[in-house]
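Next up: the structures, one after another.
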Structure I
Amino acid sequence: MRFVVGVDIGGTNLVVGAMPIDGSREIGVHTLPTRAPLGADAVVQRICDMVETTIAAVLAEVGGTREQIAGVGVGCPGPLDRERGIVIVTPNLGWKDFPLRERISTQTGLPVSLDNDANCATLGEWWLGAAKGGRHVVGITLGTGIGGGLILDGRLFHGASDVAGEIGHTTIEANGRRCGCGNYGCLEAYASGPAIALRAREAVANGEPSRLHELCEGDLSRITAATVYKASAQGDAIADEVVKETARFLGIGVANILNVYNPDVVVLAGGVAQAGDSLFVPLRAEVRRRAFKPAVDACRIVPGSLDGSAGMVGAVAAFLQEHPVA
């Protein structure tokens, strides 16, 4: 049996693990902070160290040799130039024209594939997760940023220049908040984890009573999206309003997707998507209000089921599509 290492590069964390080519199990999965402010070289070194740790875990489990490791699949925020293996720009990492595939391949001595991190998360959920069995699937990753992936007729769709699926950078407010990409009014500027936290901080900055003050011990800079959802679950009115607004913004984005692509599954993955009914009930209601009924009736809108490993699993799947392994 041969194995592929999967790498999921996020703005906050790196997730690395391995899988046999049949996708039957995950091996040696571990997470470390990305530490993007230290620069691309330091992040690459951390990735390669994690890859080696994972390979050691695989070989310890199966008692094999390094030749059983077919390669490394990498999911990274984009836009990317997949053909050349270059990260064109990453708003949340600060990279520009960075030869990521070559750097990882040179340091590990293994073949490497590179694809968009949200494409990988979508592919992972389609291969083994909540979107399994779907024919036309749209994936949305909610975390430090918002990414998207498109599977049309059972195939990952990259577009003419590898930027298909950048759902987080579709405009939902023509003159809205400035996004990290430099544009204004992007979905990411309203519904990503940091954007949720920012809107909550703005809402409580005037001193109105809120559980958020207690949960962050009076330091508003410590408010995160998880803090907001926790306060909302405890009945806090301000946090609840932020959650409802987030669902509305996401509902607008998803409704646009339904009207353009008419998918049979929309899967939302990432930390923010684990908020449960407090997010999905109003989100689905907003979609029903805005999208054409036949599109709504044909589509399941579901949370991801791979619980933090979708990007890693999808990176393995993307490698296997690019480098078929017997």
Structure II
Amino acid sequence: MPQIIVVDDDPIILKSAWNTLNEAGFGVVALKSGQGLLDYTKDHAAPNLILMDINMPEMDGYEVIRELKNCEAAWRDTPVIFLTANEDEDAETKGLSLGAMDFIRKPFVASVLVLRVQHAVELIRLQRDLESMVDEKTRENENLFLHVVECLADAIDAKDNYTKGHSGRVAMYSKEIAERLGYDEKQQEKIFMMGLLHDVGKIGVPDEVINKPGRLTDEEFAHIQKHPEIGGKILSNIKEMPELAAGAKWHHERYDGTGYPEGLTGEDIPEAARIIAVADAYDAMTSNRSYRGVLPQEKVRQEIERGKGSQFDPKFADIMLQMIDDDVEYRMTDQT
């Protein structure tokens, strides 16, 4: 049963609206003032529709609709139709600009009131159904995109015999840093995605260079240094998420400007890249490599501490140090 709230200081109008809508099968709550409506919002669920007089003492309909914007989301989004005997065009313009859905003239004809309310409720239902369908399809597309990205990350990691799961771990550590920093869920999801793809440029690096067990020659290291630019170029083609390229292109920049590929310094390095840089370095030290095993946790902590202000943004290095201190059992490491 659709729920309707009617707000009017005129008891005759209020009773007439209540009787008319109740007989038409609506659940109706009648309130005598704008303040009464605001008080009602504190302890009750939002209705499908609010019918409200404009000209009421103490607080008019315009003031009430403004105050509703400060309520919880369900009330804030509840459609409002103004009841008014005023045919002033400016009044309608003002009401619509404040978010009113429509106007119904007083005194109303019972059958017209019922039809207008029925149409409004049905329109609202269709809009919300459509929004739900769009949200569902968006989630499906996001999940599909994430799955493709995860598969791509696995393919990148598979090029290196010693970095299985590296991209996934960097993504998780980056997301944890972002969460502790206060990023919202959407921002955390983006930083996670950027972490997954930060090494995508290694597609363009020869396997024999990536998997060389000993020290790299200058020429071989030059190949490795190309992967951020390659990754940035690849991801820049994803126009729907242009920020993805930042993590890949600049995660090897250093806070003091001695990194590559562009030698950016401090906050000129995109924030996401500064986060990923700490996460990437941490995972490099806590993973088995061709030239060494996992480093002791205390050694890793010392290296992160030492890199503050030179290799890493101190703010994100401090968050990583907190994560290390919280990881008493040293679980944040490559377990393979």
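Bear in mind these aren't lab numbers, they're just calculated from the coordinates by the rules spelled out. Note that the coordinates shown come from a computational prediction; the quantities given were computed from them, not determined experimentally. Cβ atoms are built from the backbone, for glycine too; each structure is taken alone.
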Which structure, out of I, II, was distance in nm of label points 7 Å out along Cα→Cβ at positions 15 and 231 calculated from, if the result is 7.4?
-> II
With helix-only ellipticity at 222 nm (-39500 (n - 2.57) for each DSSP H run of 4 or more, over all residues; to 500) derived from the coordinates and found to be -12500, which of I, II does the value describe?
-> I
Consider the structures I, II: one of them gives 0.75 for FRET efficiency 1/(1 + (r/R0)^6) of positions 143 and 263 (r between Cβ atoms, R0 = 25 Å, to 0.05) as calculated from the coordinates. Say which.
-> I
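Of the structures labelled I, II, which one yields 2.1 when distance in nm of label points 7 Å out along Cα→Cβ at positions 47 and 63 is computed from its coordinates?
II
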Calculated from one of I, II, FRET efficiency 1/(1 + (r/R0)^6) of positions 79 and 271 (r between Cβ atoms, R0 = 41 Å, to 0.05) reads 0.55, and the structure in question is II
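Check the numbers for relative contact order in percent (Cα under 8 Å, 6 or more apart) across I, II and tell me which is largest.
I
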Which one of I, II has distance in nm of label points 7 Å out along Cα→Cβ at positions 103 and 191, as calculated from the coordinates, equal to 5.0?
-> II
Rank structures I, II by volume of the Cα convex hull per residue in Å³, for residues 167-206 alone and report only the one at the top, that is, the highest.
-> I
Once Cα Rg over 2.2 N^0.38 Å is calculated for every structure in I, II, which label goes with the largest value?
-> II
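Work out the source of 0.35 here, i.e. which of I, II gives that when FRET efficiency 1/(1 + (r/R0)^6) of positions 7 and 287 (r between Cβ atoms, R0 = 30 Å, to 0.05) is computed.
Among I, II, the structure yielding 0.35 for FRET efficiency 1/(1 + (r/R0)^6) of positions 7 and 287 (r between Cβ atoms, R0 = 30 Å, to 0.05) is I.
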At a computed 27.1 (mean count of other Cβ atoms within 10 Å over residues 135-142), which of I, II | I
